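Have a look at these structures, which come just after this line.
Please treat every number below as a calculation from the coordinates, not as lab data. Here the structure is a predicted model, which is why all the values come from computation and not from measurement. Cβ atoms are built from the backbone, for glycine too; each structure is taken alone.
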Structure 1
Amino acid sequence: MGRIAVSTGRGGVGKSTFVALASRYLDPPKLLIDLDPDESLADMLGVDWNETRKKTISSALHDIMKQDRGVGRTGYASLPNVLRPVVKDDCLYRSPEFDLLTLGTKFTVGCYCAPDAALRDLIPLLSKNYEAVLVDSPAGLEHLNRKVAADIDDLFVILDPSDKSVKHIQRVKDITGQLKFSYKNFYLVGNHRFTQEAQEYFQDTGNAYLGKLDFDPNVKQHNLEGRSLLELPENSPAVVSVREILTKAGYTMQQRD
């Protein structure tokens, strides 16, 4: 089974940016999973999801429900078996650099319970085919409550320099502890707004603080132009900082051309 890492945190702190840049160095074959309904990770990786003609997990489940394949509101236990062949053929985007799954936006009334339940059981199965699996979480804590990815190696909590982030760390620990959420490593990562004072504060919290994502105007420019963050040069500040963070977390850096 591949090494599974999850990026979590409050909204707008840089989770997707971290995942996109970290994916440059994960050992292949590697799987990226976007749990954010906003679907921003594909854009950051230079993938036009519409052009791929691939389904999101939410749209695939919607089609299954429409076909009345025996999956009702209470039929979550059967979802992985029904969805597994669909994921392989219709949802999994493959490229030489990475494979990608995305939860997608629901255009029907109701919560994300069904697609979350399906992914919760599919992630351990899918991870057997990869050396590394990296999950980009939605903002907040709901994905932790639902234990979408609950047996992992590394939990990266991305932070901004605020009291809300301090409280968020404790809430993450409370939820994962009470729900018996299994992880081997709990890491803190500051975003580009971190000051030296903020770094010193989080270094003294008793948690493993790995550093911050350095401010990088190239990231903003690539996002505005819809260009892949994988095209950033190796000496770009954000790239360098993510490489250093992963090294501290014990990752062996994949050599890039």
Structure 2
Amino acid sequence: MQDERGLIEDARSLGGDYYLLKIAAPRNAGAAKPGNFVMVRVSPSFDPLLRRPLGILESRPPYIWLYYQARGRGTRMLAALGPGDSLDILGPLGNSFPEIPGKRVLLIAGGRGIVPLFHYAQVYAERRPLLLLYGGRTRADLQLLDRIKALRLQALFIFSEDGSLGQKGLLTDGLERIVREERADVTLSCGPEAMLARLALMLKGRSLENHASLEALMGCGFGVCHGCAVRTVSGTYRKVCDEGPVFPLEEIQWPT
């Protein structure tokens, strides 16, 4: 974990309130692993007080790429910045997805959940067979397809709820068929809580290894404030920021 001043090299609006930042942050870029995130101070002042947690989409030293949706005051302030502006970045934080050599891995991304899974594919797609199942509400929620298609994935499956891109329906509609036909050994997932809860139910009892990256509101990002704790099936609590954000899918007590 390092506090680093990053310089914005490129800032792009992708439509639908989605943005992509390319930031020169050599210390974070050199240490980042798929699943890690950073805490970004969006203003040089302490207003807003708390940093914003953002997953690392891609890391190619000396650069990192951050992909996010401007939904609140802090991320809207971040979206107003451009090349030449600098950011206070704390990271890389959290744990990472396991490497899982010798296995067929199915990546399952819902909307913004593409971030850590893209990073995983960027690092490992040339070393092992990776498949990607990517879904969103509409075409506007399915971004970065040019970058995704440039990865050496064995297969790409796209779902949109309104049918505006790929197959119509929830991504979980195609899950059982894809797992069976593609002979997946492992799933790595990230997305809305409702999606992860549905995955946990559908994958229960199957001979698969399943890991999920969780999203949570965070105050500090490194385990001090306990504001991001989630309940496990054993009744204990785990902190998403420093004990996660990646957990075995079956370990979390998902809402029913």
Structure 3
Amino acid sequence: MILQSDFIDLATPTGIMRTYVHKPSKPGKYPAILFYSEIFQQTGPIERAAKIIASHGYTVLVPEVFHELNPIGTILEYDDAGRDKGNADKSAKNVEGYDSDNQSMINWIKKQEWFNGHIGAMGFCIGGHLAFRAALNPEVESTACFYATDLHTTTIPNHPKQHSMERLGDIKGELLMIWGKHDTHIPTTARMEIHQKLLDTDILFSWHEFNGQHAFMRDEGERYDAELAALGYQLSLRMFSRTLFS
């Protein structure tokens, strides 16, 4: 499917949020996917991943997740300086900002002629957590979370009473949770803790652990695993096709 890519600058309670929009160029009705990046914002690998999903018949929105803390258009490098800056931004942003960002995107989506009435979410790393956070919104019907960092901590969000795992009762849609067994960012004990908390609910979810490292979906760097990435996309697209088309 041929795509067209653009961006919009959305007003949010915490400032203007540049949001990149990748969608099929052919007129029609499409579901929307809120697509959350790593701490580096829309890098080349994130843009390519978003376009892979969009090319299957979705309009994919990639927000600048730390828009309050950086000039519009900021993209961090995959190096020590970029990692340090991204982690600092992650610690500095209030959790309420993510929720209002999500609502601003949803409000915009609902006004678009191409919108078919269904919204999903997807994300990698901290973006996996932000996708999980988006699932707390009842208008999000299915969510794919890849190696979601900090679900087992109070680092993100940075207010314990608003921590995502303390609000599992707000999740109404389906979850797809994908992890790497060799991910040093999320130890086995943490994954087990998250898994058990989900098992203790009536949330519809599936759980997959692959023999991959952190960021195995990122098609740049030594941790990339093309076979696992293909499996991850297939699992996500199967769920989205089942849940986001009437």
Output 20.8 (mean count of other Cβ atoms within 10 Å over residues 33-40, calculated) maps, among 1, 2, 3, to structure 1
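Suppose you compute distance in nm of label points 7 Å out along Cα→Cβ at positions 9 and 217 for every structure in 1, 2, 3: which one lands on 3.5?
Derived from the structure labelled 2.
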